[in-house]
Structures are given as C-alpha cells and as structure tokens.
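Every number in this text was worked out from the coordinates using simple rules, so none of it is lab data. Predicted model, so just to flag it, every value in this text is computed and none were measured. Cβ atoms are built from the backbone, for glycine too; each structure is taken alone.
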Structure I
Amino acid sequence: MEKLSKKGFSLIEIIVAVVIISVMIAFAAFNLGGSRERANEARIKNDIEVIALAEEKYYADHSAWSGADNPINKANVKTYCSTMKAYISRCPEVPHDDGTYTITKDKQNFNVSYVSSKNKISISRK
C-alpha cells in the first residue's frame, strides 16, 4: 500500500482555528466598547481643568472673572477660546452635540461643569 502524503490542514483544524480567532475578536470588541467612553470622560475632565486654569489666570490679572457666562457649546467654543486666548493653553473640545461647559461664578469661587445626555462632570474651585 502506498502512503498518502498529507498536505495542508484538515477541515477540523481550520474550523478550530476560526473558532479560536472569533472568540478572541469578540473579547477584544467587548473590551474596546467602554474604552471610548472612558477616553471621552478623561478628555472632558482635562478640558474642565483647562477652562478652570484660564479663569484663574484671568482672575489673577483682573481681580474679576471673565465675561464668559454663556454656556460653552459646539457653536461658541471658538469664540470663548479667542476671548481667553492669552489665558487658555488649548481650546477645549465639546465631544457631544448636546454637550455644554458651564462656568458659574461668585466673588471668589467658581464651578466649571460639563453636561450632556451621556455625561455630567463638575469641578469646583475657590
């Protein structure tokens, strides 16, 4: 009897490899889903800090808060940045269409918050 030479992979080996790869892709996709929201939240917190530092610098120079009382949203974020260009290190981004950064102030305290349908984050300063 002649021995058959085995070239390539059997059907079972290919199916097992495809199943293993599919399971690995499913785990990777599941883990990446939350990463985007965590990255957005980290960016929002960083932008709040940028706005807070700009307001503190403005207060240090003028002994008064800036006139930026309007909520900062996608429509007017560039206006805020141009008004505060001497004090702001980089222009914040508004990641959600319905998101707004709000600055509330009194004599020496202020609060910067971000609110959207997906997030609500706030930082208070004295």
Structure II
Amino acid sequence: MKNTPWRGVIIAESFEKNDVIERSRTVRTKTEILEGEEGRGRFHFHLIEVPDCDVELLVDTATQTIKPAWYIHLVRDGQMYVVYRNKYFKLTQGDDQATAEAKEHAISCGIHPDQIAFERFFDNPYDE
C-alpha cells in the first residue's frame, strides 16, 4: 500500500548526529545489548516509522551520518533498505543474491554476523 510507512530500527549510538532520528517518527524506544557483543554495554533502539515520501532523504542522510561498522534497516511491503556508511542496498524479499551481497558488505564493514539476519526483518521490521 502506498500509505504504509517504512518501519525499522535505529540505534541512537550508531549516528554522529541525531538528524536521522529527528526525521523519523519514533514508535517506541528500548534499551538492549547487541547480539554477539555483550561486552559493549546497552544501546538505545528506536523503533521508527518513515513516510514513503521521506524515505529517500532519510536514507541519503543516514549514509552520511551513520558511523562505520553500523547499519539501519527500513522495511515496507516486501522491500527493505539496508543502510551503511556511504552505501545502501534496496532488497526485495526472496532475492537471495542481493541479500547475500548486503550481508557480505556488512561483514566487510566489521558488523558482527549475528546481527545481519536481514530475512527476518521482512516479516518483523522491529525484530520482536
């Protein structure tokens, strides 16, 4: 549906500035430990929504302000943006090759393999 917002998760500590969080609507915030990185402490997970008309600007901003070795994801209707520093992927549910490329990029950036099970986000963007 055209009016369905993009949904995803932003970790506050993953950005140099708060502009991406400020440009989205936070549905809820929770504090948790990252998978496979228990020694790094707790992080603030913002469960967000972004209108379709704003998603490209938000993705562009995120590629410039997200810290290296972090990513965000935004999901809507079988599509997903996976956004890294200076690069993003737009995935389609069931496209295993594109998903594998996004995962390879994540690992090359230093993201822990336990944190990149992108397939589960298509049905559960908030990973709950």
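Looking across I, II, the calculation of percent of Cα pairs over 22 Å apart that yields 28 traces back to II.
Structures I, II were compared on FRET efficiency 1/(1 + (r/R0)^6) of positions 24 and 48 (r between Cβ atoms, R0 = 35 Å, to 0.05), and the highest value belongs to II. To test your reading of the models, identify which of I, II gives 7.0 for distance in nm of label points 7 Å out along Cα→Cβ at positions 8 and 104 when calculated. This figure was derived from I. Out of I, II, which structure matches -17000 when helix-only ellipticity at 222 nm (-39500 (n - 2.57) for each DSSP H run of 4 or more, over all residues; to 500) is calculated? Traced to structure I.
Here mean count of other Cβ atoms within 10 Å over residues 16-23 is compared for structures I, II. The highest value is that of II.
Looking at relative contact order in percent (Cα under 8 Å, 6 or more apart), point out which structure of I, II has the largest value. Looking at the calculated values, the largest one is II.
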